[in-house]
Structure 1
Amino acid sequence: MKTLYIIRHAKSDWNDLSLSDFERPLNKRGQKNTLFMGELLAHNNVHPDLIVSSPAVRAKATAKEIAKIVNYDTKKIVYEDTLYMADVNAIEGVLKKISSSKKTVFIIGHNPDLTLFAEYISGYDIDNIPTCGIFCVTLKNDDWQSIGRNMAEFVSFDYPKKHEDS
């Protein structure tokens, strides 16, 4: 079975207006939420075979921190240029290139692209993946090349604000 974790980057810092959108780092809340969600994945024994991320600074920081927490070698993170300012077809194309030997994959990127993609592959209406949100699906067919509209089953949807009062 193939499992996909669709992860939106954590909250970014808008304080330095001289930075481009691509260059914006995580803010303090983003750093805290990344640690929390990474620990939640580790607690649930989630260990990816592959992490693919947008190369934008905030996405890279999210990917690296989560990778460390789930014991994934940060040097093996694949940074895919097409995940920055992607659309559903671009995300689908990235996933279709993944080796069938990879069972559990994290894809880390941006909205609205990730939300649209999550809804497209699962048929599940989520409206929005918030910052550092994680939407998990399993593929109906056991290969990445078959990914497409309604070709995944919803498993879970989690995000930091769900845990704020607990």
Structure 2
Amino acid sequence: MSFLLIQFIGAIGYILLVFSYFKKEKTKILFLQIFSYLMFSIHFYLLSGISGTICNLLGLVTLLTIYLFEKYKWKNKNLVAILLIVALVVINIMTYQNIFSIFPMIASVIAIVSFLMNNENYIRGIGIIATSCWLVYSIAYKSYVSIIFEVATLIGVCIAFVKNLKGNVKESKKES
């Protein structure tokens, strides 16, 4: 398949993801993100990135799980997170290709862990690690669309993280 077409499929995934954040209704956000994750899965599969494919498919499962927890007010997030992490690790071990296979798995595991956290700045810090892992993987598999997106995301998350740290320091000084 044409390398440009493969990059185009990845671009569609990122465009859908970006547009999803502008939607106001959760169902519309979810709908666009489902197709976004499917495009990412196809994109990495065509680039022979099996780990990236699997992590995006499990990311889709995680997204649906989060949605169901919120919709039906389910309680035991920890058990589901543990099951998703175990499935992710086992599947990635079974499909291990090279050292770069580890990076999307790390990114996906810590994204699932962030699902359990309540501190927004911890979540941003985890986002920096996850984005960096995807960036390394994207470079290794020549996903140029992903490289551009991950660099932009990394810059944005780092700015938000630092800005929030400065805000927290100012607040703690006021309280002293």
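Every number in this text was worked out from the coordinates using simple rules, so none of it is lab data. Keep in mind that this is a model prediction, so the values were computed, not measured. Cβ atoms are built from the backbone, for glycine too; each structure is taken alone.
Looking at structures 1, 2, which one was distance in nm of label points 7 Å out along Cα→Cβ at positions 8 and 72 calculated from, given that it came out as 4.0?
The read-out was computed on structure 2.
Of structures 1, 2, which gives 20 when relative contact order in percent (Cα under 8 Å, 6 or more apart) is computed from the coordinates?
For relative contact order in percent (Cα under 8 Å, 6 or more apart), the value 20 is produced by structure 2.
Suppose helix-only ellipticity at 222 nm (-39500 (n - 2.57) for each DSSP H run of 4 or more, over all residues; to 500) works out to -28500; of 1, 2, which structure was it derived from?
Matching structure: 2.
When log10 I(q)/I(0) by the Debye sum over Cα atoms at q = 0.14, 0.16 Å⁻¹ is computed for each of 1, 2, which one produces -0.64, -0.86?
It traces back to 1.
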